[in-house]
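Structures given as structure tokens follow.
We did not get these values from a lab; they are worked out from the coordinates using the rules stated. All of these numbers come straight from a predicted model, not from anything done at the bench. Cβ atoms are built from the backbone, for glycine too; each structure is taken alone.
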Structure I
Amino acid sequence: MVRVNIVGAGKVGQTLMLMMAGLDGVIVQDVLSQRRESALRATELAKTGRAVDRIADMRAADLWLLTVPDDRIAGVAEKLAGSAAPGIAVHCSGFLSSAVLGPLGAAGWQVASCHPVLSFADPQSAAQQFAGTYCAVEGDSAAVQAITDLVARMGGTPFAVNAQQKALYHAAAVFSNNFAVVVQGIAQDAWAAAGVPQDVAKALGDKLLGGAAANVARLGPQAALTGPAARGDTEVLDAQGAAVTAWHPEAGQAYRVLSDLGWRLKQTGTTKGDA
């Protein structure tokens with residue numbers, strides 16, 4: 001039986017609790033959050049675990065999952081190092097490496113990080129979508145093995161990531177997901193400014209984004225890229241860039257930078273200039 005304690009009962013913690021609640025051989029023991037009400041809601045939602053008020057109230061466990069915001073991980077590690085017997089601790093930040101758990105490592109713990117590449121806007125939806133989710137893992141060998149086994153049992157796909165490049169790794173996820181959403185927002189604003197009806201603009205965005213995603217998945221970014229930047233059509237790029245800048249200066253800057261990167265990607269297969 002793998003005994004798991006949860007520190008942090010937010011959306012990530014709730015999702016993982018929902019996933020573990022149905023696993024044989026895994027038991028969620030104690031759940032701690034900044035507010036007891038949050039821990040209680042999490043245990044009620046997942047129908048597992050016991051809400052507690054302090055780290056000192058938490059029982060010994062085989063695995064501690066620290067699902068708190070990034071700026072609280074180090075502080076929780078310090079408190080845990082001084083309050084509990086050494087074990088295995090894993091945080092779920094995509095930006096920070098396992099090194100942030102240094103106080104635990106110094107106290108004899110095995111530590112790791114595990115970042116599920118998934119939107120946690122709604123824990124129940126996230127739990128339903130978790131199967132096949134890629135999870136970036138790095139850290140001490142015993143901790144990596146423990147969290148890798150648990151992720152696999154929950155239906156996720158663990159993979160190794162360079163601990164020294166966690167910030168770059170997470171930035172890649174931001175480019176792939178968050179910034180793609182921002183770009184769609186710019187497109188919707190531009191269509192509105194051009195007089196395109198809202199329902200048509202939405203349909204256009206859905207169709208183009210869906211097609212782009214399918215082509216990238218099938219062909220890769222270089223082959224999937226089309227449009228004036230891919231063709232090197234400088235007259236269109238210059239005129240269109242000026243029009244966008246006149247309408248929305250910040251979007252105009254983005255248009256010019258992305259056009260330059262697009263041309264480079266099409267010619268070389270990479271956006272980096274020193275390739």
Structure II
Amino acid sequence: MARIWKTARRSIELGARTLIMGVLNTTPDSFSDGGLFDSVDRALAHAERMVAEGADIIDIGGESTRPGSSPVPVEEELRRTIPVVARLAKIFDLPLSIDTTKAEVARAALDAGVEIINDISGLRFDPRLADTAARTGAGLVLMHSRGDRASLHAQPPSEDIFAEVIAGLRQSIAEAERHGVARAQIVLDPGIGFGKTAMQNVELIARLDRLAGEFREFPLLVGPSRKSFIGHLLNGAPVDQRLHGTMATVAISIFLGAAIVRVHDVRAAVETARVADALRQIVAESYKCA
């Protein structure tokens with residue numbers, strides 16, 4: 001289904017092909033690439049590589065939310081992200097996203113050239129993010145997660161993960177609209193790896209079409225990249241050995257309704273998406289003819 005995603009600087013077409021959001025962590029402690037891109041020059045070099053490999057969106061984050069991570073003060077998150085955003089905005093004409101739960105960081109990033117806010121809390125931690133999105137017209141990714149900042153990865157298993165994800169996303173949508181965010185600005189993320197068991201993550205991806213059906217008005221973003229449930233399925237494979245498992249989840253997510261996938265390995269995801277999109281198109285056409 002073709003949709004237009006309204007951001008602070010443009011209208012992005014979704015549905016014709018899957019868009020690839022490349023992850024740029026400017027943190028010393030992210031689970032997958034902490035410390036690799038925590039200087040402006042290294043972050044810019046990595047962003048350039050991802051753009052050359054075909055990234056459609058760059059998502060910049062300055063606070064790790066891996067298990068055991070500590071909250072980062074606003075001033076430190078600003079120091080890690082804003083110089084990178086400002087440089088990227090001058091170099092590339094593609095959408096930039098800020099991965100943050102803090103309104104102060106989002107405002108500064110938007111001033112520096114970002115046009116999308118990616119909130120892992122779905123407005124639970126700082127509802128002022130919705131005010132910022134409403135005022136600026138920024139795209140807003142609302143992700144489902146469980147617990148507060150300190151207990152994101154220490155929640156007891158949900159008895160019905162689909163019911164909880166659906167209810168949580170509906171609450172996030174309602175909160176965004178209460179602050180004046182238009183539906184055309186919103187993208188939903190089921191929050192793979194956040195407060196779910198390994199098999200619940202698998203189930204959410206395997207039955208993503210159920211979520212797509214529940215939220216027909218909203219595009220879906222899925223971020224399975226290198227997550228621990230993939231390592232669990234691959235007999236304990238470490239983070240740097242989860243590429244093929246990640247691409248399997250990317251392909252299935254695309255087939256079942258994802259409009260955007262958020263990944264660390266851009267080239268592999270671009271190639272996976274190209275093939276999955278072609279197959280999905282043929283399947284869709286066959287259903288029309290049936």
Structure III
Amino acid sequence: MGCIGDDEFGRKMTEVATAEGVNVRYQVDASTPTGTCATCIVSSERSLVANLAAANNFKLDHLLLPENLALLHKARVVYCTGFFITVSPASIEHVAKHCAENDKIYAMNLSAPFIVQVPPFKKVLMDSMPYIDFLFGNEIEAAALAASEGWEGLSLEEVAKKMSRMPKANGCRPRVVVFTQGCDPTIVAVGGRVSRYPVMLLAKEELVDTNGAGDAFVGGFMSQLVCGKDIAECCRAGNYAANTVIQRSGCTFPAKPTFTWN
């Protein structure tokens with residue numbers, strides 16, 4: 001779910017997503033254009049400038065529409081990006097508590113360092129933490145989180161362990177904290193225990209565009225999680241998806257997979 005403008009760009013987004021089999025449930029804001037993001041890529045490194053526009057106007061009322069609430073009640077796994085923290089904390093609270101009360105999986109991504117550096121946004125994240133079953137982030141976001149908690153000097157593994165041990169509202173499962181770190185192994189902490197999962201390495205000349213790598217990783221990870229696979233397989237799928245995206249310009253996948261998944 002999200003919010004788009006009543007414009008050509010918003011309609012195209014809906015059309016493309018629907019064609020790919022995604023059941024989009026956008027709130028339409030007729031008074032605000034669809035959000036956009038400019039990306040500058042230099043030697044495979046990127047910088048982003050976002051204009052949230054309509055994306056900043058999502059309201060809890062849209063989530064609570066019967067047809068949308070029915071989708072939430074049917075879902076077994078719910079994922080939210082950290083960027084949504086700046087938009088509708090009330091929606092996050094409603095969904096997170098629903099998942100905890102009904103023994104569903106709730107996952108969240110830190111998404112950007114500023115989420116933990118800006119006090120009002122950090123508060124929303126920490127208020128949500130008891131309900132988060134899977135927490136994702138990269139090494140930069142994890143370092144910002146550690147600094148905001150006064151954990152300077154701790155290794156990435158120790159930060160992941162501390163986050164995994166924070167109290168949970170639903171005691172049916174431990175929290176899983178997943179930190180990616182580029183070409184270095186993915187770190188996963190569960191119940192205070194850390195595992196490392198290797199990534200698929202690329203030659204420097206094969207790296208085209210890192211934009212979307214983190215989202216691709218989570219997409220691959222979640223694709224196996226909903227199928228009941230273990231953490232190792234989830235990480236393998238996540239790293240495969242990220243590896244594929246960074247070899248292409250823009251957040252795109254090839255029409256056919258580059259190898260058979262087995």
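Odds and ends about this structure:
- If distance in nm of label points 7 Å out along Cα→Cβ at positions 42 and 58 is computed and equals 1.6, the structure in I, II, III: II
- For helix-only ellipticity at 222 nm (-39500 (n - 2.57) for each DSSP H run of 4 or more, over all residues; to 500) computed as -11000, the structure of I, II, III it came from: III
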